[in-house]
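Have a look at these structures, which come just after this line.
What follows draws every value from the coordinates through simple rules; no lab data is involved. Since the model is a prediction, treat every value here as computed from it, not as a measurement. Cβ atoms are built from the backbone, for glycine too; each structure is taken alone.
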Structure P
Amino acid sequence: MHIYLNALTLSLLFAALGWLYSLFRSNVNIVDTMWSLFFIINALCFVNLDSMSFNQTLVIGLIIIWGLRLSAYLIYRNANKPEDSRYQDIRRNYSPNFAFKSLLIIFIFQAILALILSYPLYYIFNPLADNSGLLQSYTSYVMIAAGIVYETIADLQLVEHKKNRSRNEVCKTGLWKFSRHPNYFGELLITWGVFVNAIAYTHIYILISPLLMTYFLFKFSGAGLMEETIIKRKPKYKDYIRSTNTIFPWPPKK
């Protein structure tokens, strides 16, 4: 239990620092760049660095690569940009005194959510049992690594699109031809890959983590919420929705 408390304490401190920075900038975009770093904090709190197994070493290495890569990309993407429209809506809905309310409803909320979603990582580093097999372990490594590569390619293709095309033009090339949110598909591969690895060390209740992440990406704060704002900016996006899968890659409809 004290390990979880340590992770919670460090995550809340990190959230508070991000909140103070957001007050200075009058912009809460920073929380997006912090999201993956919460998982690195949690993983480092869970692991015993003095007695790491091969599996634990590989998993934490992959989590660190994923977290730093995603955070760096979002820092680049959001640099010198106004507050995201999603957060502008939240700011309007929770005004007045949004600056203070944002500590709880944005920063602390994401810190606690990341800790809940890190539940499988806890048991990888603090196993109840070891029923792992080579096929299961290597399947999880492939899923996590493939997710990192997939979302990296998707992000690079979107950056290239924005450099060469009008900002109001919908990106429908590369991986974006097969789903509207290929970066989210990468996130799902990583989340479910961690679950596949962790299930050998604990109970089935850890299934709540990938199911919750899947729900968030599809309905709550991911594709569903994001596309409400995209349609307003890009009228042709409605045609893209009709022809292209949301997250899972599939050939577009004719």
Structure Q
Amino acid sequence: MVLAERERIIFDEWEAGELSVEYDDKEPQEVIAWALDTFASERLAICTSFQSDGMAILDMAWRLRPDVRVFTVDTGRLPQETYNLIDQVRNHYGIEIETYFPDTEELQALVRKHGVNMFYQSVPLRLTCCDVRKVRPLVKVLHGLDGWITGLRRDQWATRSNIRKIELDHDHGGIVKVNPLADWTDEEVWDYIRANDVPYHPLYDQGYQSIGCAPCTRPVEPGANARSGRWWWEKDGPKECGMHCVIETGGFEHEIEVLVDKR
């Protein structure tokens, strides 16, 4: 572990590997406590979209440190129920929720060129929309952190099957990514939510299992994989937006560069 300028805490691969082994069988609260004790309060934050996993994490962390930083990305296309839940969470826990938005000029350029619903046209355009609305605002926040806490679980999708509870996030400058629920099941998450009266998204009661932007999310049949409700019109498209899994799409980066150049 290295203390750099501004008291940043940086781990190398060996240290991160040792921690991942040490905490692999620990309860989520122990993993969160480690993160809260290790990083300065302003250099660690919970990232949440207010789905069940994120709400469980938020509740656990708040019980350990009521002033824990919490942030979210507002894409501008979220369901009204999500905005209502954000207000409910803010009042329930008495916390500030840092909300970040897409760059206005980038978003305007994207819509002018491809239309408001360009994500239905092709997988590359959907990923471009996700990048502008979600990934880029996230990157700006993570640039000022030493670590971030997520609600990712290994059983959510194939791309998440190998996540560790403590790992280096090489996609975002090598900061520490903490996934306390990595080995939990969906049932365990809901058991925690019910046992602790944690606020949860009302769309779950309507058959939704994975909740993102309103146009890109729909309910799923009982027993279906939760992520199957995302971008359901795509054939063989990745069930990721790029926030937690970098996606190579050929002309994707070039498309973004063109949009930025034409602002």
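Once Rg/Rh (Cα atoms, Kirkwood Rh) is calculated for every structure in P, Q, which label goes with the largest value?
Numbers: P: 0.98; Q: 0.95.
Largest one: structure P.
Ranked by distance in nm of label points 7 Å out along Cα→Cβ at positions 102 and 206, which of P, Q sits at the highest value? All intermediate terms of the calculation are to be shown ahead of the outcome.
Details: P: 3.5; Q: 2.2.
Checked P, Q; max of distance in nm of label points 7 Å out along Cα→Cβ at positions 102 and 206 sits with P.
Thinking of P, Q, which structure, once helix-only ellipticity at 222 nm (-39500 (n - 2.57) for each DSSP H run of 4 or more, over all residues; to 500) is computed, gives back -21500?
Working: P: -21500; Q: -10500.
The structure behind it is P.
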